[in-house]
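Colleague: Heads up, there are several structures right after this.
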Structure 1
């Protein structure tokens with residue numbers, strides 16, 4: 001059995017104590033591996049003294065990206081508690097639902113979200129308070145490798161968020177997959193723009209370099225001007241970057257974008273949304289090593305495009321690449337049997353990076369697993385050489401700026417309006433965000449619907465990325481005989497409407 005005390009930061013604190021581990025690009029503060037080890041121990045000691053060692057208590061955080069969030073994450077694990085990063089983009093009502101589900105003992109926050117944190121009914125502390133924490137946690141503080149260590153909340157098809165349970169075993173194999181697939185080592189420097197409440201930020205962009213003995217530069221968040229300057233800066237010597245495709249598109253369109261200044265990047269990994277084949281080809285032809293991939297909160301990093309053969313990468317553009325070492329894939333037919341190469345079915349995954357399940361959601365676990373296989377809900381195919389192409393996503397979900405949006409959640413908010421008789425929401429293409437929401441509403445008899453009021457209601461109840469970009473007032477919504485909305489018909493209708501609007 002693998003020792004539960006395994007800790008790469010501790011290991012590198014001994015072997016390369018002065019090497020850069022973590023830097024905060026906003027404050028300018030830097031931590032060597034020895035310094036990061038001390039800081040994580042201080043947090044762990046304080047938490048263990050407060051809550052008891054190996055308590056399993058949930059420790060939540062509501063903050064934009066900062067180095068302190070990473071220190072809290074590492075310290076929480078060493079204390080034997082469970083780290084729960086909240087999406088700061090959510091509305092207060094949505095955050096309150098997460099608090100009710102996770103039941104955190106403490107909520108850490110930055111200055112920006114102090115007011116919101118105070119409304120959530122949990123004892124709250126500013127992240128600046130981590131500064132004075134010192135000491136070492138008890139030797140028995142850390143929990144076993146297969147116990148919950150992190151909860152990442154992701155939306156569910158019912159609109160109710162689901163807490164994805166991740167053990168340190170899951171985290172290790174998800175990170176080692178990315179590490180081995182993206183040539184990560186002690187000379188690697190990652191820029192982390194992705195939010196630390198996402199698996200892409202917390203694990204792929206932050207824990208991975210710490211597992212490999214490299215350094216992670218944490219930014220407050222994606223800023224096109226700052227990000228491009230940082231990626232181009234030879235003194236920062238960034239070797240790895242993770243972004244959603246929309247971020248890459250925005251950077252390409254920035255004034256002063258110079259591919260020659262980005263060719264030192266060994267892997268520019270993309271995920272979170274489909275990356276257009278044309279964009280992949282554009283970056284590769286410019287000499288920028290863009291590696292499209294596939295992963296999920298529930299499964300960690302699973303696929304990526306190798307960068308050792310540019311011609312092959314271009315030929316396979318639009319694919320999610322090859323499987324990383326510690327993941328198994330089945331393309332399953334309707335009966336669950338494996339389909340041969342080239343045939344399309346549901347993508348099932350298995351391996352040590354796959355979540356043991358959802359927090360407090362036994363009914364979702366029943367639907368998500370088929371024995372040891374996790375059912376992703378995505379349709380895809382694998383070719384003869386093992387390259388995966390995802391041809392469709394979860395049935396009705398759309399992805400806006402890298403964020404998953406489930407129409408049922410938005411439709412439930414629209415249904416709160418007295419003037420709305422029926423509502424349906426779909427994702428439609430958008431040049432900036434990849435996709436945005438379009439709401440179709442049928443007025444209740446005797447009522448009128450004002451689009452501006454509808455959007456104001458949504459902004460008060462939902463995170464910005466979930467608020468529809470447009471509202472269409474209609475007389476009918478296409479449905480099946482059983483009452484289900486025919487979303488594919490609605491998408492065709494939306495396409496025709498938008499073409500007419502833009503004509």
Structure 2
């Protein structure tokens with residue numbers, strides 16, 4: 001799955017959709033947005049019913065938008081003419097939002113700052129993509145629209161909740177996808193589809209484009225899936241920034257220069273110490289992570305084993321504690337009106353939201369604060385924390401047979417991140433002998449987004465992996 005070659009003439013069937021390549025071809029006049037849009041729709045048709053799309057915009061509508069861009073000529077905006085998809089819990093004017101519950105479909109006339117900025121840039125939205133219902137799940141199978149599969153194996157889960165987002169990018173159908181992340185939804189599909197997931201510091205990208213502003217407002221964030229870290233950063237920089245209209249947007253967002261820089265020749269990276277580093281019997285995933293550690297050491301890194309206990313205790317609280325009660329603010333009315341149409345696993349989780357008292361919630365808030373305090377010494381000793389994005393990957397059949405326990409296992413390296421206010425960059429890390437991918441994630445404290453992006457970019461380049469499920473090399 002590695003490749004080193006010069007980019008050949010762009011092919012409608014197989015040409016790379018990475019932003020750097022498209023931008024270069026647009027500006028030298030050898031490619032147009034309408035040609036790319038036509039190719040994208042042909043590729044979507046060729047894949048057939050892959051359960052990726054909840055709403056695909058009419059081809060002629062997006063072609064007309066592309067032609068209108070061309071009439072004015074390319075701009076300096078790197079997102080001009082770039083095709084993208086949007087997870088269906090985010091509002092796009094003129095497209096339905098369902099949150100993977102068709103019975104509550106609505107057609108928004110407006111959206112928030114992040115999506116508006118993409119529209120203003122001249123990026124072209126092809127449609128809304130599948131997800132675990134209400135964004136609850138890391139698996140991608142809790143949806144009435146049919147479950148996506150990993151682009152590398154029909155029997156394997158795509159990851160969730162941003163399932164359609166991950167597959168649409170990895171399959172070469174769009175250049176990037178706008179998604180969301182509360183427990184790991186902006187990272188797990190990246191690992192299972194050999195792409196990149198940018199999970200910014202909560203508050204960097206405003207959630208005002210999210211349906212209802214989100215259902216876990218105190219922790220969740222909009223995210224970006226892309227083929228390369230540079231592409232994810234390009235999109236994230238445009239979407240990010242302080243939004244005075246949204247209560248959880250943070251003024252610090254305007255002070256962050258989300259830019260990739262060379263990493264230092266010598267650095268220290270943390271990894272979970274001892275028994276906390278576990279793969280639930282997946283020896284091949286364990287070997288891949290060991291290879292990642294060796295690669296980082298070859299890049300100039302020194303491994304530092306980190307006491308993972310505070311992170312582990314925090315991740316257990318996201319769904320195993322009273323933080324689920326926050327979803328009740330947005331979801332109780334939905335459950336009351338649509339109980340018979342909600343996925344049974346999702347319903348079982350939502351029904352626990354009223355099991356906690358106000359004292360339980362405050363006790364959990366205090367506990368997370370104490371656990372964050374307990375990690376500060378670790379951050380003083382390392383530049384970044386490196387974890388497997390997931391400990392393994394499961395088949396759809398395995399998830400359907402044991403949905404709660406296996407979903408929880410997938411989240412052991414992701415669930416704590418937003419509760420602790422961390423930022424992360426998930427990048428590919430190679431393939432098991434059976435052809436299924438695994439990834440790693442670089443983590444750092446709040447507002448160090450540029451740092452994790454820089455390490456992610458350097459590491460991805462060092463792997464030499466091709467982009468998603470395509471045979472296209474990483475751009476120079």
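Read-outs: derived from the displayed coordinates by stated rules, not from any lab. Just so it is clear, the structure is predicted and the values come from calculations on it, not from any experiment. Cβ atoms are built from the backbone, for glycine too; each structure is taken alone.
Colleague: Which one of 1, 2 has Rg and Dmax of the Cα atoms in Å, as calculated from the coordinates, equal to 20.6, 63?
Modeller: 2
Colleague: Also, I was wondering about something else. Work out which structure the value 3.6 belongs to, where distance in nm of label points 7 Å out along Cα→Cβ at positions 242 and 346 was derived from one of 1, 2.
Modeller: Working through the options, I get structure 2.
Colleague: If P(r) over Cα pairs in 5 Å bins from 0, in percent, for residues 234-281 alone is calculated from each of 1, 2, which structure is the one that comes out at 5, 18, 28, 30, 15, 4, 0?
Modeller: Label of the originating structure: 1.
Colleague: Using the calculated result 5.5 for distance in nm of label points 7 Å out along Cα→Cβ at positions 34 and 378, pick out the matching structure from 1, 2.
Modeller: Of the structures listed, the value fits 2.
Colleague: helix-only ellipticity at 222 nm (-39500 (n - 2.57) for each DSSP H run of 4 or more, over all residues; to 500) was computed and gave -11500; which structure, 1, 2, did it come from?
Modeller: 2
Colleague: With FRET efficiency 1/(1 + (r/R0)^6) of positions 202 and 354 (r between Cβ atoms, R0 = 30 Å, to 0.05) computed per structure, which member of 1, 2 shows the largest figure?
Modeller: Top value of FRET efficiency 1/(1 + (r/R0)^6) of positions 202 and 354 (r between Cβ atoms, R0 = 30 Å, to 0.05) goes to structure 1.
Colleague: Right, something else. Any idea which of 1, 2 comes out highest on mean count of other Cβ atoms within 10 Å over residues 178-185?
Modeller: Result for mean count of other Cβ atoms within 10 Å over residues 178-185 over 1, 2: largest is 2.
Colleague: Which structure, out of 1, 2, was distance in nm of label points 7 Å out along Cα→Cβ at positions 122 and 194 calculated from, if the result is 2.3?
Modeller: Structure 1 accounts for this read-out.
Colleague: As an exercise: distance in nm of label points 7 Å out along Cα→Cβ at positions 26 and 266, calculated from one structure in 1, 2, equals 4.4. Which structure is it?
Modeller: The correct label is 2.
Colleague: Still on this model: For which of the structures 1, 2 does the calculation of semi-axes √(5λ) of the Cα gyration tensor in Å, for residues 298-465 alone return 37, 20, 14?
Modeller: 1
Colleague: For relative contact order in percent (Cα under 8 Å, 6 or more apart), find whichever of 1, 2 sits highest and give me its label.
Modeller: 2
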